[in-house]
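Bear in mind that the values in this text are calculations on the coordinates, not laboratory data. Computed from a prediction, not measured in an experiment: that's the story for all the values here. Cβ atoms are built from the backbone, for glycine too; each structure is taken alone.
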Structure I
Amino acid sequence: MSEPPTVYHDNWFDRLFIWIFSRKIAKALGQDSPYPGYEGFVDLSQKIMQGRNAEEQQALVGVVLRSLIPAPVLWTIRTFSRPIPLVCELNAWFATQLFEWLVGPCEVRSVEVTSPTGKTQMQRSGVHIQKCRYLEQSRCVGMCVNMCKVPTQEFFTQDFGIPVTLTPNFEDFSCEMVFGQIPPPLETEQASQQPCLNQCVTASTSIVCPKVHG
């Protein structure tokens, strides 16, 4: 038997962020969702998939993410901030404070980070997501990859100038975020070869989830 879905009791802060993100997505899509709260947020995410390939989905989510922060602020962060250990550790801490409404309970962890020069070091810039709320509710590999993993990596790496790598676990729905770690090409990661989840409403019998690359 499958585990019962996790029950969340969103506070006013959670509901505010859900509303803000939902409004931004609805504006980018040009349509809204009939559902309230987090259910509506996931429904809007599903609408992003309709009629768009993987790159188009990622691009639209990128537009939404950039609309949340004024361009001058992004430029300032990207120009004057560097991905030194302290900055990466602060980003990890902020992620645990700001994104629980999106992904559920998470915690900062010490991780090994490899620099572009090949040097490795330990730093507390990892975020362990215990059971991703978004993945649990959507039950969709393609949504996880194209509307969370890839856009988030690109947003932080390119727009913030702080690289981050997300590694979802499709068995237990946990996820590891590592700030300071440059993300590898998607085609080299396990997520790119992941088959559909059993309870996905649009599941395919293909060996690899067709929505990841479709």
Structure II
Amino acid sequence: MQGAVEVLDRHFPADDQRVRDWIVALFAFQDGYDCSLTQHRVLDILLRRGHTLRFPVSEHPDYARRRAYFDGIGEFTTLREFGEDEVEFAGELEDGYVDPPWLYCEAGSALWRRMAGPDAVPPRAVRLLDVVVAVAEAAERDGDVELIALWWALGHEALVGGCPLSAEELAATPGVQELRAVVRRTGAHQAKLWYDLRPDDDALDQMDDELSTWWYRID
């Protein structure tokens, strides 16, 4: 995730509002996996791009009512309170987080809607595949073949979704050919990865999956 955010920040103008929305989509994708939060690694970019807002803790709208609670926070703390039936990692940052002395909220979250003001523009919904294409094309300009390979290796189910019925239908999905072209030009399908999800030819033969075979076998 860090590499994707950094490459988007490097290659798109500071006033390009799409970048904030792309970053929102990237972290929403990450939230679907059971992994630790990584926002702190690129926090300067998130603040500069408007993905994350930062305030003194005392500016939280509930501070006056819960002052003892907020003043007692001495380390990184997410503010989401979960009911018994909720899954903890779903929406963990909806109510923001505190890393003393600062309060943070992410664009589109419940706390952001309370603090950003009535004129704030919420994130626009974007397809993950469109974001990945933007990342891959920017990474190609940097010569970062590994970053391209890591995203492409996730496969069509993760990046495209939906229920394509054939390789032809998958190939016709907007963005797929653009990503495939970057992979082919850079040789990313042959790049060695430290964590490789790509099935080899033997595994593809055993899977007998037309869509995966088309995705991973690039001439």
For which of I, II does distance in nm of label points 7 Å out along Cα→Cβ at positions 115 and 171, calculated from the coordinates, equal 3.4?
I
Looking at structures I, II, which one was mean projected area of the Cα convex hull in nm² calculated from, given that it came out as 12.3?
I
Looking just at FRET efficiency 1/(1 + (r/R0)^6) of positions 35 and 195 (r between Cβ atoms, R0 = 30 Å, to 0.05), which of the labels I, II belongs to the structure with the highest value?
II
Which structure, out of I, II, was distance in nm of label points 7 Å out along Cα→Cβ at positions 123 and 139 derived from, given a value of 4.0?
I
